[in-house]
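Next up, some structures in structure tokens.
Every number in this text was worked out from the coordinates using simple rules, so none of it is lab data. The model shown is predicted, which means the values in this text are computed figures rather than measured ones.
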Structure I
Amino acid sequence: MPSQPIKASVLVIACGALAREINDLKNSYGWAHLDMLCIDARLHLRPELIPQRLRDKICENRGKYEKIFVAYADCGTGGEIDRVLEKENIERLPGAHCYQFYAGSARFKVISETEPGTFYLTDFLAQHFERLVIRPLKLHLHPELMDAYFGNYSRLVYLSQRRDQHLLLAAKKAASQLGLTFTRIHCGYGELESNLKVQLQNA
């Protein structure tokens, strides 16, 4: 009796800020053929380093998987991620940043045009706001710099993935720290989910 064919294996090289969400989707859909390799989310503080890190991870894993997909948007690299992926013939998530693919491109356009001076949070950023925003900018030591960094913002929009009371409170605290009005828009996993479904179901 012939053995069952082995389902194609897929590697998703992801920003660490998406690790929990991708794992949730993997478990929800039963994507046993998905492996995930994460790059430290703190590289968003040095976006110029992200393209080379992606290139290195792709080269290290080329040939080990039948398909590689990159779970990054442009992420402030000025098109450099796309230049790397074009050479490697690999696809990525749509849009300029995670706010766009979580909200969906059309909805994000409306949100951003309604108030250009908007600071955005996701679940990950709400949870790690102190570590990823306050401390790198040294605002815990120099609160007088708050206006220099955030004076052009008028509101904080929390694009939530989960309905979690602790994260909601953390996002409200972040808005208060920055002196911004607060709005929550629940997005779920948005285009992260729909794009991964396409990549995994076609693998």
Structure II
Amino acid sequence: MRVAIAGAGNVGLFLAEDLAGSGHEVLLIEKNLAHLAKIDPPSGVTVLAGDACEVTLLQQAKLEEVDVCVAATGGDEDNLVISLLAKQEFAVPRVIARVNHPKNHWLFNESWGIDVAVSQPHLLSALVEEAVSVGSLVRLLQFEGGNARLVEVTLSDTAVVAGSSVADLGLPRGATIVAIVREGRVVVPRGDTTLAGGDEVLLLLAAECEAEVQEILVGET
């Protein structure tokens, strides 16, 4: 997989090293020459000096040939511009953008060409909720401008659905269970898989299904 990362700060550099270590071809773009001089890129990472907000630079980077573009600079304005150019001018299949300031999160949607927006404070908040919440639907990740999301619910011992099979839950068509974590093991769900109290149920669902899914899974006896 070919990945272009805009921003060679701590986040961008770590991501580049991690992806290259997994065998991916990575292009790291950074406009701060003084910062670039301090970087020793690992094998598999190509560094390009320049402003990723400039179309000519992205043409030079052959952005139309990458599979994923990550806008990981320290400026939200830059990340929005980079994302929009990547999607609209170069038709990059998947665009991921870093949200530096949580109050700007609402801007990071499909109208700016963003498939996935990553806000570290929001993610930390979700992980805290996921760790302490039983019987509550917790949103872990949001895709496609907010219409699709990954959610998790830990079933209480008194959950109505405990003892029911996946096929009998009556989930809406826009929701599907993708995994169940039970006693530290991942269970790949099938129609006849039976839910139990204490199960961590992960679902991929459309935004309009969230309330119905919550009613089904969170109800207690």
Structure III
Amino acid sequence: MQIVRGLRNLTDKPVRPVVTLGNFDGVHIGHQAIFDRTIERTERIGGTPVVYTFDPHPLKILAPEQSLNLLCTFKKKMELLTAYGIEMAICADFTRTFAKMHPRDFAAKLMGGLGMETVVVGHDYSFGQGKTGSIDYLKKMGKEQGFSVEIVDAVTVEGSRVSSTKIRELLKNGAVRDAAKLLNRCYSIAGKVVSGHKRGRAIGFPTANLDTP
């Protein structure tokens, strides 16, 4: 998968891009449903599946006091996007200035940089300054600027809507198996291997000590 840091660094526009927008923390089964729709659309039109995402997570900038624990690192997210068939990821630098962009300007920026054929989003997607860009507004921009919009319904498991927040709650409460159902994989963490207390020597096999968030 090609990873591009911002539209300014995109040298060649992808062929008939079908673009999905979002942070996609955890790349859970709700996100996977969006990717499936994105790829399905590209197969129909001979296009390119593209993810437009952000780094860091918007809440890290807009509400740092929440101390948001992300479900996966940026590197892991890119690996997962590749595994699900996304061919290009545009990663925007999320800043307070970026957050103040008017929804119309954001839509125009995307269209000018990518020339997307279709935008695919989840049922609760919002964009632009103060999240004032609703799905209806996105459809309006599509009619004005020449791209279609497809909406993916919420995914539920046992009557509960799948979300990154829900998965964080499950993990916080130790419900790791339930979290795995929503992720469609086992939850994992990443960290640097560091020296520990050498307890592996006492118990008879080596251990790896991870310095994690």
Quiz item: Where is relative contact order in percent (Cα under 8 Å, 6 or more apart) largest, in which of I, II, III?
Solution: III
Self-check item: Value 65, calculated as percent of Cα pairs over 18 Å apart, for residues 73-192 alone, assigned to which of I, II, III
Solution: III
Self-check item: Which of I, II, III yields 18.3, 74 [Rg and Dmax of the Cα atoms in Å, calculated]
Solution: I
